[in-house]
Structure 1
Amino acid sequence: MRVIGIDPGTLVCGYGIVDAEGSRMKAVHFGAVRVKGGMTFAERLVHIHNGLSEVIREHKPEVAAVERLFVGKNVRSAMRTGEGRGIAVLTAAIEGLPVYEYTPAEVKKGVVGVGRAHKTQVQEMVRIILGLEKVPRPQDAADALAIAICHCQRLAL
């Protein structure tokens, strides 16, 4: 199964595509859609939508796994992240992909085995699980790969 993990954002939207066969996983492609300076908020959302659509059409994942929003103290930041997340979910749905959602704690537990794992632990486990030489960069892509791995681990249960 081919899964695209998406770490939503309105400035940088990470993505990571993983092929899974049984318990074996391989990174196919990863990166981030970055908005350009001077774009209006609406233009940013269109840019992220177009970038994700292009990645989905090129690499043909079967499902999308998206990080579910965690609301902290900064309500404005949470609102913006939620809007970016909405674009990610909408784009995957428009492209015909079923969408699964995971909280940050579920992703950490699925990748590291502990729901309160540190970000660096998650990134190192992503590297190990996918057999990569280095921790994936940018960080948003590593997070997206972790989300895809989490989904693959759930399917293997």
Structure 2
Amino acid sequence: MSVAFRRESDEEHLEPKFERPIAPGPNLVTARGLKMLAQKVCEVEAAVDAATADAERDALKRELRYWHTRQTTAELAPVPQDGTVGIGLRVTIRMNKADRTIEIVGGDEADPVAGRIGFQAPLAQALIGGEVGERAEFNGMEDAIEILAIETIGD
């Protein structure tokens, strides 16, 4: 039979559904991040139970697998107690003659609009290990960032 007269199934033309990519490296989180992961898993589980369409349920199940993986691989990052910048700390910096406060958190907790950046971000990498009064290189510029204050993030 000629291919021209063959009946094609509707599913032949659908795009493949891929899993959400998991970031490489350790999944370090703060205490708040652990709570956020547990909450996200509960939210997505409830959405899966409430889903009526198969396509919607399949998408939510993929989302749930992602959040389950993130929850099971999460490692609570120890907060540095020696006065150096690290995960779980709020840091006030001066950059480009402007003061700015950021929190260094796990990747899933990151929300740049709220001032939370993931520890893998270039700015966080430039700050980690620094102390109050030190200057750090950033974007190829020497002394681009000055660390003004370091404090622990509350829950």
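From 1, 2, which structure was helix-only ellipticity at 222 nm (-39500 (n - 2.57) for each DSSP H run of 4 or more, over all residues; to 500) = -16000 calculated on?
On the way: 1: -16000; 2: -10000.
Corresponding structure: 1.
From which structure (1, 2) was mean count of other Cβ atoms within 10 Å over residues 49-56 calculated, if the value obtained is 9.9?
On the way: 1: 17.6; 2: 9.9.
Going label by label, the one that fits is 2.
Which of 1, 2 yields 0.95 for Rg/Rh (Cα atoms, Kirkwood Rh), as computed?
Working: 1: 0.95; 2: 1.19.
Corresponding structure: 1.
Comparing 1, 2, where is relative contact order in percent (Cα under 8 Å, 6 or more apart) highest? Display every interim value, and only then the final one.
Numbers: 1: 32; 2: 21.
For this comparison of relative contact order in percent (Cα under 8 Å, 6 or more apart), the top structure is 1.
Since every read-out is calculated from the coordinates, none of them should be taken as a lab result. All values derive from a computational prediction rather than experimental measurement. Cβ atoms are built from the backbone, for glycine too; each structure is taken alone.
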